[in-house]
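Next come the structures, one after another.
What follows is calculated from the coordinates using simple rules that are stated; it is not laboratory data. The structure presented is a predicted model; accordingly, all values stated were derived computationally and were not measured. Cβ atoms are built from the backbone, for glycine too; each structure is taken alone.
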Structure I
């Protein structure tokens with residue numbers, strides 16, 4: 001409010017200049033690929049590998065008879081390694097567009113029997129649906145329906161799917177308990193994942209089951225278009241990380257003011273007390289996820305089959321194009337190989353996405369496991385030209401403690417963890433390569449031990465070699481981007497420096513939007529940006545820099561267009577990739593100048 005100053009006096013004003021801009025929020029990588037379970041085509045952030053396993057699953061079985069074995073997806077290995085050194089990872093699970101979640105319909109009392117021993121999670125005998133539980137995870141792996149065995153064992157129950165239990169149904173209070181259990185437990189040894197006690201069907205109650213568990217549904221819209229999106233339906237956010245609920249019967253004002261049941265008929269709306277399973281989940285027609293282990297993980301030359309999965313990968317990549325929603329700085333597609341005809345368009349889409357965003361980097365695998373001819377590798381790299389992506393080769397073998405054996409994985413599975421380690425011990429503008437920051441400690445061996453001449457051939461085609469050194473192990477020994485033209489941006493550390501700078505400026509100065517374009521506002525921008533670049537310079541990321549935002553680039557016509565313009569000039573620090581030392585042999589008696 002404007003002050004009214006008429007007669008003389010002393011007037012005090014407060015000017016708060018202690019406002020601090022918000023710092024950059026946690027930024028991490030994104031990984032796209034199949035998983036054992038989890039929400040499909042819904043980008044989901046995890047902060048630890050245990051959280052990843054809880055949501056997306058771990059070990060699973062595939063095959064039948066003599067060929068049956070246990071596996072883990074490349075997506076798991078990528079998450080496991082990256083989250084050793086970082087605490088934010090965005091995961092997008094791939095399934096066919098026709099995928100469905102598993103459901104279980106719980107019948108009301110007295111009108112039908114919930115389960116006749118088949119454990120199929122459906123209403124039988126004509127009973128009405130009291131409420132329905134739906135798994136947040138999609139796919140056939142969520143189906144636990146089967147004939148109940150001894151101690152209610154579900155033969156198709158696994159650590160990756162669920163069963164449920166309704167208990168303590170009270171007609172006097174109109175309440176009951178809902179327990180979500182692991183699919184492979186028994187009535188004697190229950191593995192309880194989530195428990196909701198004293199819930200009811202009264203929408204006015206704080207214990208209303210939909211409020212306690214949640215009823216939101218996240219779905220992907222605009223599939224197959226340039227701009228797919230996530231939309232939400234439902235009234236209550238999902239508090240459960242495993243299921244959502246759809247209420248079929250409601251008991252509004254079940255109890256009167258005296259605590260008595262208002263209508264006896266309402267008691268028939270309560271659920272039956274029982275334990276049963278889920279069914280109806282589907283992977284759609286995609287050959288993921290089961291076929292993947294039979295191809296990529298076993299070195300089959302066919303790789304991931306994309307008969308109906310290519311479009312799902314492209315939708316997932318386009319979802320991540322939304323910078324406001326998904327703050328990522330690195331993208332990995334483990335198992336997507338540039339050498340496969342069906343995979344190449346997915347990689348092209350990913351390159352377009354990171355270039356459009358301008359604040360994200362892509363790691364690419366050139367060839368499949370078993371293809372060790374250098375010409376095959378360099379040919380794929382020669383066909384790409386971008387400073388927002390890099391290729392690494394060869395594949396490496398790593399131990400899997402869950403499976404009790406060593407497995408081959410492509411470079412894109414472990415390179416994000418090398419980047420994360422580099423950022424933890426140094427900074428993004430340091431090269432994620434060499435014996436100090438490029439070591440792959442988990443590696444048992446590389447698919448091919450490269451000679452110096454091999455590394456020369458690869459590096460000349462912008463492929464970053466993964467070398468093996470005595471007493472040093474497997475090490476990333478290159479940091480070129482796929483840019484063909486020689487410039488500062490043909491190095492990974494320089495591109496990642498610019499990505500980090502863009503992230504900081506976008507995050508810390510966005511509160512200046514809609515402020516008046518005056519010298520005061522421009523000085524606020526400078527007071528934020530200059531210290532940041534000074535810090536980078538002190539930490540060996542820049543030789544020199546200059547930030548300009550004043551009347552010289554904010555002329556009257558710029559201001560009239562409602563723009564505020566700035567310019568940042570920088571000289572990024574270069575890495576010493578080639579150390580050349582001259583040994584000069586001098587004659588006896590020669591003097592050495594100081």
Structure II
């Protein structure tokens with residue numbers, strides 16, 4: 001006999017043998033649940049919510065590991081729970097491994113469609129010597145647009161005009177005309193083609209792209225890739241320095257991103273049987289430095305006090321002027337910047353999360369190579385930028401790596417035994433950001449790391465080849481003779497610097513408003529790293545405020561969600577401009593309290 005299990009929101013469902021635990025059902029159906037203890041019921045990480053159906057009775061272990069609120073809401077440990085009937089099971093993001101969490105986690109905000117570009121099908125009357133109709137092709141198109149769709153006073157993009165005569169004759173005097181803001185024809189599409197849009201979150205380390213149908217608002221495809229500019233520096237300061245060497249170097253950095261975006265667009269279009277020429281509009285968000293490098297704007301003033309951007313308001317530029325191979329007359333819209341180190345990606349995050357309309361006290365963080373933090377006190381918003389560095393992405397960590405197959409993403413330490421989970425169930429090859437954070441929290445919890453971050457005594461602590469102390473997560477013998485995977489004293493210091501900068505930024509925002517951390521009603525965590533961290537670990541080491549875990553919400557790539565909103569809604573573009581105008585900004589480099597608070601924030605716990 002079998003039982004049907006439906007796992008949400010991952011969309012996996014199927015028949016499982018009667019008497020099998022929910023953890024085994026999840027494995028069978030391809031749902032990757034965190035289970036450090038291998039299903040023995042000791043780690044408490046495989047939490048699920050029973051939404052419908054009958055399951056086995058609560059076990060003593062579950063009563064011990066689950067909170068009273070979780071129990072009241074129907075949460076169980078998947079490894080201890082056996083379905084007794086068909087069940088619908090909710091999987092919270094923190095119970096998923098990094099790749100599946102990234103797939104399902106993210107904001108889907110419902111919005112009225114107001115795309116800046118609309119397509120109008122036309123039937124044109126051919127010119128004729130017999131009736132003396134010798135009107136030029138451009139005027140013929142514009143007159144048909146006015147007569148058939150009441151769209152008047154349009155201009156025609158020059159490149160569209162260059163291809164107009166051939167296209168209308170080749171399509172038997174029919175056309176699907178893409179008009180932007182009712183004022184300019186930016187593309188001629190085939191009648192069977194739909195107008196598409198491209199939304200891009202241009203991060204310092206990673207680029208996220210989304211392909212949308214502008215008529216339905218549906219996201220057709222998404223893709224992520226590393227920012228190729230990383231070869232010229234992991235941080236924006238190094239890249240700005242390279243751009244300042246001369247026009248050739250600045251153009252080189254810009255061309256690298258344009259080439260990457262073109263490849264991304266081509267890949268996503270190929271996956272949905274479309275052509276990049278059908279992309280009639282793009283939206284790009286990024287921090288102020290990424291924004292300026294993409295447009296080849298001067299960056300000298302960004303790198304020096306008082307860190308002023310060349311431009312702050314939203315911009316519309318021709319895609320061809322920045323090297324994007326989309327529709328011939330298509331535009332790229334760039335959301336507004338706020339300050340030298342708080343850019344359009346932060347605006348996009350605030351737009352997607354609705355922070356500007358919040359009636360409570362909200363802390364919103366977009367955690368990455370640079371971490372932007374906004375404190376919204378009943379709609380009054382103030383932001384800072386923290387140079388958290390690349391440690392959260394696994395860089396500058398001895399055995400660090402990005403969140404890919406084989407990366408250790410979860411760690412638990414009991415006595416001298418290390419329990420871990422590697423992405424994809426593969427043999428471990430290194431540590432991604434969430435694994436490093438978990439490891440740090442566990443070492444502090446068991447007393448191996450003191451408040452200053454010093455590694456103490458433990459059977460797994462040894463002196464490494466560089467003479468510094470290190471904690472062995474997996475020794476050479478455990479890896480079949482391969483080099484050990486360790487957390488070194490240097491790794492601890494890297495994480496302390498990153499978390500200290502972020503926590504100092506939070507504290508300065510709170511002090512500026514005269515608030516304590518307990519006054520925060522909600523904490524919104526966005527960004528690539530923020531997507532899959534264990535919030536309890538971040539709280540344990542003092543990276544995040546010590547608040548009840550139910551006040552935290554992880555929302556995935558909110559900057560990408562904001563870019564998608566701006567792609568399909570002109571009203572949301574106007575709202576983004578208003579948000580940028582309203583946000584106050586504190587420059588940490590000029591804040592006299594910063595170094596004191598930063599030093600205190602380096603402490604663990």
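Thinking only about distance in nm of label points 7 Å out along Cα→Cβ at positions 213 and 525, which of I, II has the largest value?
On the way: I: 5.2; II: 3.5.
Top value of distance in nm of label points 7 Å out along Cα→Cβ at positions 213 and 525, among I, II, belongs to structure I.
Taking -0.88, -1.05, -1.13 as the value of log10 I(q)/I(0) by the Debye sum over Cα atoms at q = 0.12, 0.14, 0.15 Å⁻¹, for residues 189-428 alone derived from one of the structures shown (I, II), identify that structure. Please report the intermediate quantities before stating the final value.
Values: I: -0.88, -1.05, -1.13; II: -0.78, -1.01, -1.12.
Derived from I, not from the others.
Rank structures I, II by Kirkwood radius over Cα pairs in Å and report only the one at the top, that is, the highest.
Values: I: 27.6; II: 26.2.
When Kirkwood radius over Cα pairs in Å is calculated for I, II, structure I comes out on top.
The value -9000 for helix-only ellipticity at 222 nm (-39500 (n - 2.57) for each DSSP H run of 4 or more, over all residues; to 500) was derived from one model only; which of I, II is it?
Details: I: -6500; II: -9000.
The value was obtained from structure II.
Please state which of the structures I, II yields 1.8 when distance in nm of label points 7 Å out along Cα→Cβ at positions 93 and 325 is computed from it. Spell out each step's value before the answer.
Numbers: I: 1.8; II: 3.5.
Corresponding structure: I.
Upon calculation of FRET efficiency 1/(1 + (r/R0)^6) of positions 253 and 485 (r between Cβ atoms, R0 = 30 Å, to 0.05) from the atomic coordinates, which of the structures I, II produces 0.00?
Numbers: I: 0.00; II: 0.30.
Comparing all candidates, it corresponds to I.
For structures I, II, calculate distance in nm of label points 7 Å out along Cα→Cβ at positions 197 and 517 and state which one comes out highest.
I
Using distance in nm of label points 7 Å out along Cα→Cβ at positions 437 and 453 for the comparison, can you identify which of I, II gives the largest number?
Numbers: I: 3.3; II: 1.6.
Going through I, II one by one, distance in nm of label points 7 Å out along Cα→Cβ at positions 437 and 453 is largest in I.
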